[in-house]
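The structures come next, written out as structure tokens.
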Structure 1
Amino acid sequence: MQSPKANVLVTGGAGFIGSHLVDGLLADGHRVRVYDDLDPQVHGDGPPSYLSRDAQFVRGDVCDAEALDAALDGIDVVFHFAAAVGVGQSMYQPLRYTRVNTLGSATLLDLLVNSHRSHVRKVIVAASMSEYGEGLYRCSEHGEVKPSLRSDEQLAQRRWEVSCPACGRTLVPIATPERTPLGCNSVYALNKRDQEDYLLLIGATFGIPTVALRFFNVYGPRQSLSNPYTGVAAIFISRLKAERNPTIFEDGHQSRDFVSVHDIVSACLAVMNDARADGEVFNVGSGQQISILELAELIIAEYRSTAQPEVVQQFRKGDIRHCFADVSKIEERLGWKPTADRRAALRELMAWSESAPSQDTFDEAAAILKRKGII
């Protein structure tokens with residue numbers, strides 16, 4: 001079903017995912033206001049050139065109640081995408097991450113409840129697959145298992161796979177549905193769970209329809225090629241552009257679910273336009289797993305590079321082994337499913353990267369993580 005044209009606020013709307021959503025909303029005929037602080041780690045040169053001029057842009061901190069209050073005037077729908085992003089960095093900058101992600105969300109909610117309840121008719125928050133920690137697994141003897149984080153002792157012995165806590169058998173990863181118990185392994189994941197819980201709680205209490213979308217590993221054009229805490233696909237490309245080999249932790253066979261930013265946008269529009277989504281949490285992923293080593297080899301092949309992945313057999317504390325999305329809930333409830341072809345989507349990212357600014361800062365970021373004791 002199609003909703004009437006709306007006045008939409010996108011916090012974090014100048015970012016990678018947010019700007020694509022802005023384009024999708026404008027294409028659907030909605031009026032869009034972007035609220036973004038232009039974090040220099042992501043936006044080194046001011047507002048990005050790709051941000052549509054058809055959207056109203058407001059520069060502001062998500063914790064600035066006065067500025068955010070003004071940005072909410074006349075708004076029908078809020079997409080709350082403003083966030084400090086980066087699992088590793090969040091572990092040594094907990095104050096910064098919690099301020100932006102948790103306090104920023106509380107600032108938004110305070111304004112919604114006390115000043116803008118009468119006109120905001122829907123809120124959608126960008127949650128994260130990081131909230132799950134390890135994904136769901138199956139044991140040949142004990143069935144479904146949600147394991148805890150692997151110990152540092154196990155990882156130091158380079159025993160990478162996850163074992164059944166009851167019998168010790170190696171577990172087989174299976175698609176992770178929304179009912180899977182959460183197991184946050186980073187400050188970023190905790191912040192994302194806070195955002196999700198706060199918004200759903202306040203939405204239910206005050207009758208503001210709210211939806212949480214747990215994004216899996218998003219990739220696509222506009223992803224920063226200079227931020228070492230961005231997605232791994234973009235990091236690999238920035239390494240190749242600098243004529244360096246992509247670096248891979250553990251043995252490279254850890255797997256994730258990589259979802260095109262275009263599928264993310266279509267899911268956002270689907271939940272915005274359908275009341276059956278209200279009050280719900282949905283996974284948004286491709287529903288497929290691919291190992292990090294396979295992804296690196298695929299990108300190298302598409303890039304036509306002679307580079308080789310460097311599998312360093314080191315580990316980062318808090319890293320998980322496997323997690324990929326079960327997207328059956330959003331498909332059954334709303335009829336949404338991912339449509340992007342992985343190779344075509346990677347080619348689009350690489351074509352965009354040819355002219356995009358790029359700075360390989362992976363080694364510097366890894367050195368910081370090592371000094372902090374995370375690697």
Structure 2
Amino acid sequence: MTFKILVTGGAGFIGSFLVDMLVEQGNAVTILDNLEPQIHQGNAPSYLNKAAKFVRGSVLDYDLFKEQVADAEIVFHEAAMVGVGQSMYQVRRYVAANVMGTAYLLDILANEKHSVRKVIVAASMSSYGEGAYSCESCGIVSPPLRTESQLKTRKWELNCICGRPLSPIPTNEEKPLQSNSIYGITKANQEQSVLTLCQAYGIPAVSLRYFNVYGPRQSLSNPYTGAAAIFMSRIKNSNPPTVFEDGLQSRDFVSVHDIVQANILAMNSAAADYQVLNVASGTQTTIKNVADVLIRLYGREIKPDITNKYRKGDVRHCFADISKIKSLLGFEPKVSFEQGMQELMQWSESQASEDKVDQATQELRDKGLME
């Protein structure tokens with residue numbers, strides 16, 4: 001069965017791969033994307049699928065947005081400003097794009113004529129804040145962020161309120177959201193707003209909480225993109241990748257191809273309607289390991305710059321429990337970390353890469369957001 005589909009942010013990293021798969025399956029796809037200069041420098045990317053209808057415009061243009069929604073049966077809402085650190089000083093920009101852009105979509109669904117039968121929204125693991133932990137005495141706990149006084153002592157790991165050390169465990173969807181950035185707050189708002197309104201109007205909706213997504217088409221010149229692409233930009237320019245704290249903080253890195261798989265499964269099944277699902281590899285990986293793997297793949301004689309410094313709001317550990325999406329949708333990650341890094345490296349060889357990490361770091365320092 002094929003559909004008329006709208007993908008907001010469909011020219012972006014994740015959205016464009018989703019568009020490719022939807023077109024391949026025979027769907028009629030429309031892309032709504034403003035070609036954010038920080039990502040695209042204002043130009044349509046060469047990889048943009050020619051079989052999809054491309055509409056250049058913003059989700060904050062109500063009339064234009066309404067026109068695209070009117071023809072859609074499925075809406076994938078991928079459009080967002082992305083970047084935890086930057087969101088802490090470009091607050092209006094992030095709230096406008098993420099919160100108000102979603103509000104426009106929901107206002108259209110509530111008040112305008114349309115044929116939308118499902119909405120799938122891109123949410124984020126950033127809304128969790130710290131991941132889940134286990135304490136020998138207290139069981140499973142959801143600790144708050146580490147205090148700045150603790151970080152200044154270079155004691156990176158977390159302790160329970162009872163004083164015992166905590167052990168990180170996979171984070172499931174039941175963990176309370178403790179967003180540690182404006183970005184995380186806006187993504188939680190997107191998720192909750194979509195599920196609330198769509199349930200009220202009987203429009204099936206699914207929220208997919210993406211963990212650390214990587215893959216080809218990530219902007220290598222955007223210092224606010226994912227860690228893998230940032231490290232790659234440094235390495236390609238013969239600079240050591242900058243790793244904060246001791247490098248042993250951990251995340252869950254998931255290939256963009258597995259993100260697309262999850263979206264397609266959510267579209268084609270009613271099993272996850274009105275549900276929140278983690279989308280990840282289910283594997284814990286340290287940040288230092290990401291840098292080490294990329295350096296090895298590039299064959300460079302450099303080492304990660306382990307700074308033992310910190311950024312305010314950084315979490316120590318957050319990696320996913322993906323049992324829910326496996327159970328409901330039959331999701332199985334297909335791309336290993338090593339395979340995914342090799343693909344990313346091969347793609348990057350033909351891409352320009354301007355290393356702007358020092359500039360971004362200085363901006364955070366100027367705003368008092370890092371040591």
Structure 3
Amino acid sequence: MTLLSTFFRTVLAVTICAAASFAQDKITLINGDVLTGQLKSMADGKLVLGSGILGDITIPIANIANIATAAPVELLTKQGELLKRRIAAIESGNLKLEGEGPVVPTLTIASLAKINPPARVPESWTGSLTIGGSLSSGNTERRAIGAAVDAVRRSESDRINFDASWDYAEDKKFDDPSTPAVNEEQWNLTQRRTGAGLKYDRFISQSKDFYWLVNSRVLGDALADISLRYTAGAGLGYQVVDTDTTNLQFESGLSYFNESYVSTTPPNDYVAARIAYKVTYKFSDTLRIMNGTEAYPSIENSEDIYFQMSSKLQANLTKSMIAQIGWVWDYDNTPAPSRDRNDNIVLLSVGWTF
């Protein structure tokens with residue numbers, strides 16, 4: 001190997017190393033300072049730049065005058081469009097883009113949601129399944145069982161909520177000593193109640209605060225003389241808070257309301273307004289509370305008012321096993337004849353999350 005050949009090889013290696021060292025993303029701050037490194041991500045108005053010397057640096061977008069990336073990055077707009085381009089510069093509040101693909105000469109910073117967003121998690125159902133029961137013997141003979149499921153599937157554009165519950169109980173009546181010739185000991189039905197609800201939300205704002213919805217709910221309650229209580233309707237919802245710890249939403253709309261009875265009482269149906277709210281709060285990673293109410297005041301007859309309130313306190317026993325105490329309060333201002341307006345169910349149960 002000649003001396004000249006060795007020299008050119010050395011120069012080539014130094015040139016490659018120099019090019020690699022300079023092939024970094026460059027951030028220019030509004031005070032003129034220049035930072036170099038790897039642009040890792042941007043979300044919620046803050047950019048993260050990885051520096052070999054300083055580590056990860058978080059910079060508010062408002063403090064950035066210019067951006068230039070050495071390679072293409074993924075750009076997610078607030079409209080949900082995903083682009084892969086090299087950022088050449090910032091000009092008049094716009095990102096100047098370069099790279100292959102459909103022509104997108106500029107992108108406003110205001111319309112940019114994220115840079116290098118995390119991979120989307122496949123849409124799946126999450127929720128819980130709980131089972132509770134009791135068995136008493138002695139002076140009181142009672143057997144009861146209940147089960148409930150709550151599930152939600154959420155995507156970038158919509159959300160589906162589903163819930164169902166079942167409660168059953170029997171009490172045994174003892175013989176009356178005053179009538180020894182008659183065997184009166186038997187099991188008597190004291191609870192048989194089944195219900196379910198389904199709701200579909202479609203987000204209609206970029207921030208996902210507003211959404212339109214369609215919903216339906218069914219309930220059968222033998223002891224309340226309800227063969228089937230059925231509602232179906234549509235409306236508009238507003239998500240006041242939606243964070244990792246707190247969710248608060250309000251909804252309103254119109255619904256068709258129908259009640260048919262086990263007895264010969266004529267069925268009752270009307271058009272009702274629907275007013276609802278739901279709040280979820282996580283005290284910690286292992287403890288959370290949920291409360292929600294749906295009210296159906298008739299717009300045809302002010303006497304016809306029905307609402308249901310559900311409250312749950314849920315604690316994680318293990319990663320997937322939970323304990324839960326729940327309270328459901330039903331109020332029907334015009335119940336079946338000889339029936340109470342109020343129904344309350346309190347159930348302590350255990351279950352699993354999925």
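Overview of results
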quantity: Source structure (of 1, 2, 3) for distance in nm of label points 7 Å out along Cα→Cβ at positions 114 and 314, computed value 2.4; calculated: 3
quantity: Identity of the structure behind 3.2 (criterion: distance in nm of label points 7 Å out along Cα→Cβ at positions 66 and 130, calculated), options 1, 2, 3; calculated: 1
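Each value in this text was obtained by applying a stated rule to the coordinates, not by laboratory testing. From a predicted model like this one, the values you see are computed outputs, not experimental measurements. Cβ atoms are built from the backbone, for glycine too; each structure is taken alone.
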